[in-house]
Structure 1
Amino acid sequence: MTAQTDQPAAVTVLGLGPMGRALAVAFLDAGLRTTVWNRTPGRDIDLVARGAVSASSAAEAVAASPLTVVCVVNYDASDAVLRQDAVAAALKGRTVANLSADIPERARDTAEWADRHGVRYLDGAIMTPTTTIGTDDGVFLYSGPEELYGEHRAVLAALGGTHTHLGEDVGRAAAYDVALLDVFWTATAGFTHALAMARAEGITGAEFAPFAQGIAAILPELFTEFAADTDAGTYSGELNPITSSASTMAHVVHASEAHGIDASLMRVIEGQARRVIARGHGTDGYSRVTEVITGR
């Protein structure tokens with residue numbers, strides 16, 4: 001409630017895909033006056049039944065609240081909505097928190113557009129699935145003006161979970177997002193490839209999964225070690241030099257291809273390790289690859 005009006009705080013949600021709907025539900029459950037809009041009509045029927053206000057246009061939607069949360073597939077989609085003349089005019093003096101996913105350059109470009117049009121802008125990223133929204137397990141990242149984040153923090157907190165402001169550079173949340181997605185998809189690709197290899201040897205997924213989870217349990221400590229090595233430029237290979245790592249990578253390649261399984265991903269990984277060795281860093285750890293792939 002606001003002290004002046006004793007009315008619930010207001011928020012608008014643009015985009016009612018699975019994640020946008022989850023955001024709207026969390027705001028409604030927290031008792032916020034929630035206005036919703038989606039490019040495709042009809043997706044807000046159940047939300048309206050729960051108390052949401054359905055806007056007939058994006059301009060009407062953003063005019064209804066001091067804070068608009070955008071959650072669409074990418075910045076092409078968000079730009080197509082926000083950069084309409086009527087929407088930009090309605091947003092003047094109001095705040096947009098764009099939780100759509102894209103790359104840091106797009107976030108910075110949108111922030112520049114917003115500044116030119118008198119729109120207050122925060123960028124953000126949602127790092128957990130729809131099922132975590134409104135619970136303690138959600139993870140939200142933000143970047144942009146810290147004062148603006150602080151102003152809207154209480155409303156954003158209705159989404160549950162943890163909320164972290166990463167700094168004034170508006171592209172920082174997107175930078176974290178793409179880097180963390182890199183970890184997720186590379187790991188997922190590795191696991192699906194491993195399942196194919198295991199199946200080729202007559203090992204079921206159910207048999208294999210517990211041992212794969214054991215490998216995953218090793219990773220947090222390795223992440224901390226690799227991060228420290230990379231920050232310091234030490235790349236220690238005392239416990240496992242990259243020459244040893246490259247040898248085990250070759251085993252994966254050979255075993256895969258013996259079964260006709262595509263090993264192109266592991267061939268790339270092995271190739272990077274071989275490049276480190278060729279440059280005279282064979283006694284270093286695998287984290288030295290970070291310099292090779294950045295051209296240093």
Structure 2
Amino acid sequence: MQYHVNGELVARENATVSVDDRGFRYGDAAFETCRAYGGEVYRWQRHAERLQRTCETLGMPDAVPDDLALRVAETLDANDLEGAYVRTSISRGVQLGKLTPDEDVDPTVVVYVRPLPRGGVDGERVWDDPAVVQSVKTRRPPDAALPADAKTHNYLNGILARLELRTASSDTYQPDEALIRDTDGYVAEGSTSNLFFVDDGVVKTPAEGSLLPGITRELVIELAESEEFPVETGRYTLDNVRSADEAFLTNTTWELRPIETVDGIELGGGPMTSLLQRLYDERVETRCY
């Protein structure tokens with residue numbers, strides 16, 4: 001494998017960053033997870049725009065290189081990948097070990113890829129089974145504490161949530177995604193996913209403000225609205241989700257993944273989940289193959 005590090009293709013074993021890099025020291029970095037289908041990054045422009053917004057939030061608006069899309073394409077070509085997980089990371093770069101960042105920024109820019117199967121109508125799922133979801137005690141920090149729409153390297157919140165799953169696990173119960181609530185107790189998101197559930201034919205998802213609004217989440221809402229399915233965003237309790245007719249998770253890699261259980265209560269996918277997955281697959285097929 002080869003990765004793109006600071007403008008150059010580098011063999012995996014040589015793809016390193018400095019111990020003085022602020023992304024390593026403080027999580028002072030922005031990133032985007034994308035997915036390539038047919039050799040092209042799907043919805044690249046939206047990912048690039050969010051990456052730019054995160055860098056602006058971090059006070060380094062000029063950190064995104066103008067040729068980032070070219071670096072991504074070169075990395076895919078160098079590894080001969082048609083289907084791929086693509087992660088672009090931009091840290092503030094190497095600076096002295098102090099919390100206050102320097103005004104001058106020399107960013108560290110990394111493009112990382114790994115193979116994924118074909119997507120679209122004739123594609124394969126990257127997950128083997130529907131998700132087993134467990135609610136956790138870890139709360140999503142409020143937007144006033146950490147900007148909810150900033151996608152940074154600081155994933156401690158999600159890590160703590162995933163660690164709680166170990167405590168909940170047993171020989172017969174193996175949850176693989178955490179459901180995180182906000183500080184008021186309303187459901188927000190998964191540790192690496194957004195949540196949807198269906199109740200009496202209405203597609204519902206937690207409102208923005210206490211969650212990272214995913215690119216796939218956005219597309220699913222667009223697909224549902226284009227079919228004139230009722231879509232609602234709001235504040236929902238765990239009981240609202242547990243009593244839903246069906247539920248699923250979204251992220252760039254999983255696309256749409258049905259939820260099998262929440263806190264041991266059976267939900268499963270359903271006709272709306274299946275239909276939206278088909279619409280998503282058809283959109284990918286049309287745009288990328």
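What follows draws every value from the coordinates through simple rules; no lab data is involved. Remember, it's a predicted structure, so these values are computed and weren't measured experimentally. Cβ atoms are built from the backbone, for glycine too; each structure is taken alone.
Some values worked out for this structure:
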read-out: When relative contact order in percent (Cα under 8 Å, 6 or more apart) is computed for each of 1, 2, the largest belongs to; value: 2
read-out: Label whose coordinates, when Cα extents along the principal axes in Å, for residues 103-246 alone is calculated, return 61, 38, 24 (choices 1, 2); value: 1
read-out: Highest-scoring label, criterion being mean projected area of the Cα convex hull in nm², among 1, 2; value: 1
read-out: Given -16500 for helix-only ellipticity at 222 nm (-39500 (n - 2.57) for each DSSP H run of 4 or more, over all residues; to 500), calculated: source structure among 1, 2; value: 1
read-out: Per distance in nm of label points 7 Å out along Cα→Cβ at positions 23 and 239, the highest-valued of structures 1, 2; value: 2
read-out: Parent structure of the calculated result 0.65, given that FRET efficiency 1/(1 + (r/R0)^6) of positions 175 and 199 (r between Cβ atoms, R0 = 25 Å, to 0.05) is the read-out and 1, 2 the choices; value: 2
read-out: Structure with the greatest value (metric distance in nm of label points 7 Å out along Cα→Cβ at positions 143 and 263, set 1, 2); value: 1
